[in-house]
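Bear in mind these aren't lab numbers, they're just calculated from the coordinates by the rules spelled out. Everything quoted here is computed from the prediction, not taken from an experiment. Cβ atoms are built from the backbone, for glycine too; each structure is taken alone.
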Structure I
Amino acid sequence: MAVIAYTFGFGILPPWRTAWMLRGTIGPDPVQYWLGWTYFRHDAWRWPPGLNPDYGLDISSSIFFSDSIPLLAFAFKALHPLIEVGQYWGFWLFACGALQAWFGWRLVGLVSDARVARLAGAALFALSPTMLNRLGGHFAVGAHFLLLAGLYLCLTTAGRWRVIAWAALVLAALWVHAYLLPMVLGLWAADWLARTLRARPWAQSVGEALAIPAIGILGLWLAGFFTIAGGFAGTWGEYGRMQLDLLAPFDPSPWGLFLPDLPEPDHWETGHSYAGLGGLLAVAVGLVLWASRGARGLARHWPLLLALGAMLAFAISHRVSIGGREFLLFEPPEAFVRAASALRASERFLWPAAYAALFAAIAAIVRGIGPGRAGVLLSLLVVIQFIDMQPGFARLWRYFPAEVAVVPLRLADPFWLDAARHYDRVRLTPTGLQATHWEEVAVFAASCRLPTDAVYLARVDPGRAAALNAATLDRLRTGRHEPGTLYVLGSAATLEAARTGLGSQDMLRQADGLWVLAPGWHAHAPDPPRPACAGAR
């Protein structure tokens with residue numbers, strides 16, 4: 001937790017402090033998480049429980065697709081309104097740091113009981129630039145402790161509660177973030193194969209092989225994964241376009257202090273895979289010591305190596321990138337590319353192999369020079385890692401400045417609060433994934449507890465969005481406005497349609513630079529039917 005406190009500060013912990021998420025310095029993703037949770041906590045329980053219809057209306061889906069960590073959303077919604085939690089991501093960041101160190105401690109404990117060696121090894125896991133970089137904006141996907149937990153299960157002997165532990169880990173992964181689920185499932189598959197080949201009864205193996213995926217499917221259904229029928233590939237390109245560059249673990253930008261920057265590809269994942277100088281030196285020393293001892297000990301872990309290799313190959317993809325230069329090895333089947341594009345940011349699949357390599361290096365150091373000297377060496381590597389990461393820490397400090405607890409609404413015109421008293425929902429048209437003005441409109445609507453279709457979700461069904469936009473455009477053009485609906489017009493076409501269908505009691509105006517259609521505005525009673533809202537909480 002010391003690493004998280006040093007990186008992000010304690011100001012993110014109080015659940016009523018939302019300004020650090022909503023002020024915009026981190027980008028739009030934290031706003032997305034907050035919006036999903038805010039609508040979810042104020043809505044009634046539904047079936048499946050992950051449904052979140054007020055965030056998106058016709059294009060809504062579930063808490064799963066707002067990346068709001070369903071695991072915590074379910075728990076805190078169950079406590080609402082006994083406990084009012086405006087945000088739980090500060091707690092989550094500290095929990096991720098603590099659990100990363102804890103499972104690092106447990107992993108190193110498989111090869112040494114020496115306290116200094118275990119503490120230093122755990123610190124190297126906690127000082128992961130990859131994890132901290134993700135926690136700096138992609139909060140859910142920073143739960144790398146789940147991968148360490150999976151590695152720990154793979155490397156320990158079979159126990160009475162092993163299958164239950166895997167089931168819980170799979171369920172936790174899918175209720176945290178979709179990208180972590182296939183990684184955890186890959187580790188489980190390796191452990192299942194290893195245990196099956198050790199003369200395990202086939203009935204138990206077949207039962208587990210059916211039960212674990214079934215639990216995963218059930219968990220996805222409960223979280224609302226199956227609420228959309230299309231759009232799983234997203235909008236940022238197909239599989240192979242955000243692949244792992246082979247130099248990425250050695251490229252320090254934007255985290256490293258000592259090593260020179262390397263050429264890199266031009267995609268969103270660039271700069272997210274640096275291992276840190278301390279980690280790189282640990283792997284180098286571990287390789288030398290392992291080779292000097294005859295390069296033994298890997299054969300018995302071949303199922304795990306197979307799984308790690310498969311995930312690493314998926315990360316690299318068929319478009320091999322070296323220093324930003326791309327080489328097409330082959331053209332995979334189109335059906336495979338379509339399916340794999342749901343996990344288009346394939347660079348992330350380096351993570352299990354990277355953590356396994358760090359553990360293997362620590363194990364080789366402990367066995368090569370003994371626990372006592374290993375503790376000293378690993379402690380030195382922790383210091384090097386910490387100093388090397390200072391540029392990355394400084395970057396995150398700029399994203400997480402100390403500030404007020406709550407930010408005011410970006411839409412400051414008094415019209416908006418007046419409108420919130422008279423309308424039941426807010427529509428942004430045209431809408432879709434991150435449509436123009438989505439953020440300010442959605443934060444206003446959520447703060448006033450008004451359902452909206454102004455959304456940013458991990459995936460949006462494009463067919464439903466197109467149908468909604470066509471229907472809304474027709475309503476505007478013909479003047480058949482949806483009762484109780486305030487329209488924010490985000491294009492010249494919708495503005496022209498609103499002018500065409502404008503009635504004598506309707507109001508068309510600009511507020512904070514946005515064109516707004518308020519149907520029946522001039523016919524509203526003077527007494528407001530509901531209280532006004534304040535700021536984003």
Structure II
Amino acid sequence: MYGKAFWLAPLVLLMLGGCFLGFSGSVDDAHITFWAARSLANDGEILNYNFDRIEQSSALLQVLLLAFLQLVSGIAVVTLGHVTTILAAIAALFVTGKMAQRILPQSAGLAILLLATSPFFVYWSFSGMEGPLLALLLVMLLTTLESWLQGQRFFAAVFLLSLAVQMARPEMPLVLSVFVLALFPVRALLNIPLWKWKALVQLLCIQVICAGLLASWRWWYFGDLVPQPVNAKVGGMSLVSLQQGLQYLQGTVLDVYVLLPGVLAATGVCLVLLRWREPLTVLLVVLLATYSVFVIASGGDWMAAGRFWVPVTPLAMVLVALVLIRLCTSVMLRNGLLLLLVAGNVMYLWRGTSVDFNGIPLWKNTQLTPIDRAGDFSFFERHAREHLHDIPTLAYARPLVSALLAARASAGNATPVYFMAGQMGMVPFYLAGDFGQRIHFFDRNGITERMLTDCKIAAALPRTRNGIGTGYEWIVENQSQLESQCGFVMPDVIFDIETGWNRRNILALQQAGYVFVYRQRGHILDEPPEAWLPLRKIGAGQFIALSHHAWQQLGEPEITERIF
């Protein structure tokens with residue numbers, strides 16, 4: 001069964017990804033990591049969009065991996081990012097099957113087939129982000145730890161895997177340290193004599209050393225202990241973040257379509273602690289519980305399809321497989337539950353594709369035209385909804401910035417174009433690549449540069465899951481203090497999305513003299529309800545605004561409205 005499932009599972013994963021996502025669930029944030037990797041490959045340093053040593057990505061391991069691959073292959077980093085994520089997901093299927101096989105051989109094939117249809121795992125396998133890579137590393141670490149804790153000599157493997165996991169995401173040093181600390185009482189309470197106390201102490205020391213090395217290196221290289229997104233987003237644990245975390249749990253794991261695997265996984269957790277107690281399953285449960293507590297306590301995430309659950313989805317699917325094999329002695333009952341599980345997964349994917357996923361099925365057509373020069377972008381960017389907003393915006397922004405730089409150069413002005421945005425993915429990625437240090441970015445959310453996070457007057461602003469909770473209204477009101485205390489310059493160009501919640505910010509910019517020279521309106525995708533797998537209306541609303549001075553420098557260009 002396992003051998004057949006191993007070859008079938010990747011095909012299922014690719015088939016679902018192609019059908020529902022067009023092989024791309026790419027999100028804007030992925031380009032933040034892609035830029036860091038590109039700068040390392042091209043310039044030999046990890047830099048942010050302003051070419052400063054600021055860690056704008058939260059995925060250091062992925063940055064290093066992509067930079068190395070770009071250097072040796074010459075393939076564009078955006079393409080590499082998506083391909084390596086898919087390959088990491090396929091590898092995670094394989095190692096998850098191996099882990100299930102070590103626990104109960106009959107459960108291996110079931111575990112990887114369940115993982116291959118899990119909507120969270122499927123979606124983020126095509127995102128270009130770090131979730132599947134971290135999932136792969138966690139499974140590898142657990143299977144190695146099982147042997148290490150029983151006295152076998154796997155020190156180098158445990159150390160390297162621990163370091164890799166901690167580099168994969170900024171929360172993992174904390175998660176792994178708490179996980180290992182929890183193993184001490186678990187070993188005593190569950191009476192697991194195979195775990196050597198000496199090995200547990202050494203394992204804790206490894207986590208502390210890895211965390212210390214990583215923090216020390218970050219301080220030496222970036223002048224900070226954590227990545228910049230952590231500074232912008234984390235304001236400490238609170239009742240508000242706990243409430244948000246519980247809402248995140250309700251909106252993801254407790255969703256009606258994926259409730260059954262959640263219930264079965266929770267049943268597996270209880271049975272492992274009360275009855276089964278194999279060392280590897282106990283390790284699995286403790287790590288799953290530790291990580292889950294962190295996700296809930298930290299407030300969860302704002303992105304679609306349970307992004308924060310992806311790293312531990314393989315662990316949950318192993319538990320589900322164990323429950324089905326051990327408790328469902330009736331083959332008919334087991335197959336019936338399996339059918340319900342897969343049907344729920346597919347229904348979740350169907351609904352998600354219609355409502356909030358970024359991927360676009362291959363047979364869907366967009367309303368881009370030749371003037372958008374979509375062929376300049378990768379396949380993965382052309383098949384992601386968020387990027388379809390940005391492709392026509394870039395077609396306008398690139399010549400605009402070029403013209404502004406040319407106008408300044410003709411007047412003997414060598415200052416860069418100051419560009420502010422709240423969307424710091426694809427648009428800044430390509431503009432920074434085109435214009436280098438002739439363009440300087442201010443990040444409204446503080447994710448990619450430090451102007452707001454280092455500014456005293458911004459210290460009271462709330463930290464949210466999107467970064468610093470500010471808008472242009474606050475920036476305009478506090479302009480003089482920002483300029484005198486924080487090194488801020490009112491931007492020449494502002495790019496952002498145009499939605500109902502942004503109206504007050506737009507009004508504030510207009511009152512400050514900004515001219516909205518470019519506006520996108522309408523819908524990139526707008527399908528009738530009778531379409532097969534109809535996609536919701538994807539708003540194209542975005543704007544580019546110029547300061548009054550920059551507008552005059554360009555000869556007061558007419559306003560362009562792009563209606564889709």
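Worth a mention:
- Across the set I, II, mean count of other Cβ atoms within 10 Å over residues 122-129 reaches its highest value in structure II.
- Rg/Rh (Cα atoms, Kirkwood Rh) derived as 1.02 - corresponding label from I, II: I
- If helix-only ellipticity at 222 nm (-39500 (n - 2.57) for each DSSP H run of 4 or more, over all residues; to 500) is computed and equals -15500, the structure in I, II: I
- Origin of the value 12.5, where mean count of other Cβ atoms within 10 Å over residues 42-49 was derived from one of I, II: I
- Which of I, II leads on mean count of other Cβ atoms within 10 Å over residues 258-265, largest value: II
- Ranking I, II by FRET efficiency 1/(1 + (r/R0)^6) of positions 138 and 402 (r between Cβ atoms, R0 = 35 Å, to 0.05), the structure that comes out highest: I
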